[in-house]
Structure 1
């Protein structure tokens, strides 16, 4: 039975909400009211009910939680997993990355990458995963960078473009730090507002900036706006499609418009991230700028994270927004220049967002989705479900969850040899369990209503993204944890190709592999690092970074250059896979044991035998 609507000023949800269900509503609403700060340590034991008022003030209780930056927590003076104070749920998912390291001036704020987008198989995707699309494997490849935000953890001043800032986890005077992600969204599973794609056939990209409204060591966090997010698609005219600020986005913010940059599969891109320090017009104080030139289709999109474009930072006491121009935090990409609150050891990152995606024979237990916005715009998708039946999941599937009690059926968690029953029934228990498969979409066309007008959206295979009642595939049995990644087979997509980054014409001499997968592993002890592994225990596979000398990246890099791929080995192409999943190293228990890191390595793309790539 489809739940009833609770209408709010921001983004509302199709939910049932009797009084006893308010905590559940908070879990699925897009943000809460401003509320008094409280200690994070208390939230494990104290109920907290709140009503939804605004959108994107807490990314971790949104449909977009699959794209949030993962915080760690800090309990008993030790880095730990973060539990959302409002919903009592674990926050986290899986982000295998390459961190690029350099002490060159400007390397922490100015960089250019070459990139070729993945291309999907000609065959339709299957419920068994024998044929897959890239959107089933990674919901968002992205590039990352630390940003200044004095209102973000640990709520101290920050000097843009300065190595005088500290990102140390144990420094109470570390700079207020936010996390920028320039995200790319694969095609095929529309629309982006509740699914994952901007288009059935084309890629798009967005500039996102996550802040964390918590004080040092997470002593206090405002439960109404823990992780506010500024979000804007890259546009061919540089003008946001809708308001990017977390306080009051519109439907256009997430649906885009005719000026939203769209890119075809297989296109070659030049991607530039830079800091615009001087005003460009009026009260604009510049800001971080992201540019994408599609060299195949000769198009260009960009976005500046400026006050003039509507970006705001968030008051940690009131959740109110103030016009704000976000700037890069550091001068250099030195290894220690990090975001102190993030699970990933954020620096200059190249990353793949995984852990969301189960193909199904069918979906069951209707949930429905309705979003309304402050400007009167709305989106209604009645054909959203909770449970995956057959396909890559078990015959039973996880869920459904009751919106009245928060209890769930068939919940599973990580086991040593595969999924096992979750020890808890409630998704508000904080347990690291897959409580339900939602959001799930049936195969084929479905009717939605956009601003009162009926429209058609599509999923080429029945699919679940596991981002409603927890964040991700926490029993590690989905497509991401099988060998269904690019491997040269025509049944799988082509790999993403990368070269660079380059800073002011120079390369980054060192790298470090990392992943925060272990933070989502129920068997992992993040204090000691025991059973914190990649692949996760019970998973059949874990994708990895590779390098080869046989691929070109359009006019940017010819064959003979060393080109990064992500996924699996490709016969007669892959030159080095760095030990496959072993490349991610060991738990960094000195900082946060849920993150695995390798040693700092010489950049293998600069090794002898790699052709020199001219600056572009």
Structure 2
């Protein structure tokens, strides 16, 4: 028997710590692992008789090996987690977590700071608190803070254009700094109070408000005293202490794991400054046959690959190589990170609460998955697919007489809707009102052209995100337009189906169209019909929501936003000086130059934008003659 790739690599293998990648014949990563001693670790793979069946198959499929050495085993662990998340090897336990987490943001680049939700890179000059588990949890916190601290949540553009207080002022959730109902100094004090509260000094803030309320009552300023009373009540409501907001925990993530039917559920609670920022469920993939400590260790390593860990992780179970994992997370955070399994007290109660949530989440998932797998198998049989589809893409579009036109893609699979994979397509081409065919052609062309480009550029080991089935909302005409796009791009391995409502547009009487086949209907009570309707309706909902959001943004945009160099501060100064965009449009150069922060060059740019057919030089000469 010839020497295998692992045996050949051992001859020159380093004994340093590092990470190894096992690759198949196509160069795809089968497995990524880390080792304190690479040579000793890889030697274990040369004795297949001592390996479980799963690892024997992995070794048999291995054609080549790649190795990266590191200075320490902790560095190797961090690199291993990074490569697993990037390459998604089919023999590793995988965390499916491709969503960004929302944060609470308080801006610092405006005289009246804005309180709001933020996702993505934290590039704006602001203070951030988080992460939060979901948009719902951060929105609830924002609403609570509005009631207590009366901070604005509107954008700078809306703030600059207000001429009277909005509804939030009327319902006592904003101090209306946009129209001068509060001074800059008093608003700054509200901001300082909010910062103290968010930094964990809620008790101090509450005592200060109580003293102010007593002083106002003593001075017979009963209206102010009542307003302070309402703020204290709101503060008490959002900082109540119980299992949801544990008093003994300052900054920590609570992580619990439950196993059933060969699957795992991990529940994470985010606790910051003594407050619960919400929880999220995770279901690690490719974990069949793995132990609970191994799955939990792999989860933690991948979960914190792209986010900073808090000082404390409260776990329901000890993890594999717990001390090494703590060292690696401490290295990543630049400070000590502790992993603990509490046995008593409030911390233990909080972990038990998370464990209950993990168990209930897995029970729900198992029940849903059984039904979903049955429906996918029936869908495959209906449309003649060789196996149940793992990725279904559903397309729809929405517009208003050709304006604010958007196309959308919704994705579903064995685990239900995959919302992180949803995509929006702002239609770029000029449309004849009602030309849905052109919209569908543009959306599919952009999606599959990009997919082909990305597939060609993928590194070995990166997986394709290609649909097994494409559903489009429409009839024979939509199907023909979509099929023409796929044919033109050379995409022949994707099943295409159009789903159209009947003549009276009654749900339950849909017609299904496929290229080269006669259209057909399903019985009204067929479970597969309900399933396909649900997919179509989700795409329709997402298309309508996207269109409405785009239309709202267009309505609230000012023409000043189209001028290069006009930011929030200049826009606000112009609107305050002239009263409206119409006033700016009718202003002469001399008037524009009189506005604070508007230079002569900027004034000429503004004038030229609103008077494209008029020479700026002539206007300057007219001003000088005047």
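Values quoted throughout were computed directly from the atomic coordinates according to the rules given, and no laboratory measurement underlies them. The shown structure was predicted, so the numbers you read here are calculated from the model rather than taken from an experiment. Cβ atoms are built from the backbone, for glycine too; each structure is taken alone.
Give the label, chosen from 1, 2, of the structure having the highest value of Rg/Rh (Cα atoms, Kirkwood Rh).
Evaluating Rg/Rh (Cα atoms, Kirkwood Rh) on every structure, the highest lands on 2.
Work out relative contact order in percent (Cα under 8 Å, 6 or more apart) for each of structures 1, 2, then name the structure with the largest result.
If we compare relative contact order in percent (Cα under 8 Å, 6 or more apart) over 1, 2, the biggest value is for 1.
Given 1.19 as the derived value for Cα Rg over 2.2 N^0.38 Å, for residues 80-447 alone, which of the supplied structures 1, 2 does it correspond to?
Value 1.19 for Cα Rg over 2.2 N^0.38 Å, for residues 80-447 alone corresponds to 2 out of 1, 2.
Determine which structure produced the value -500 for helix-only ellipticity at 222 nm (-39500 (n - 2.57) for each DSSP H run of 4 or more, over all residues; to 500), calculated from the coordinates; the candidates are 1, 2.
This value belongs to structure 1.
Looking at structures 1, 2, which one was mean count of other Cβ atoms within 10 Å over residues 104-111 calculated from, given that it came out as 21.9?
Traced to structure 1.
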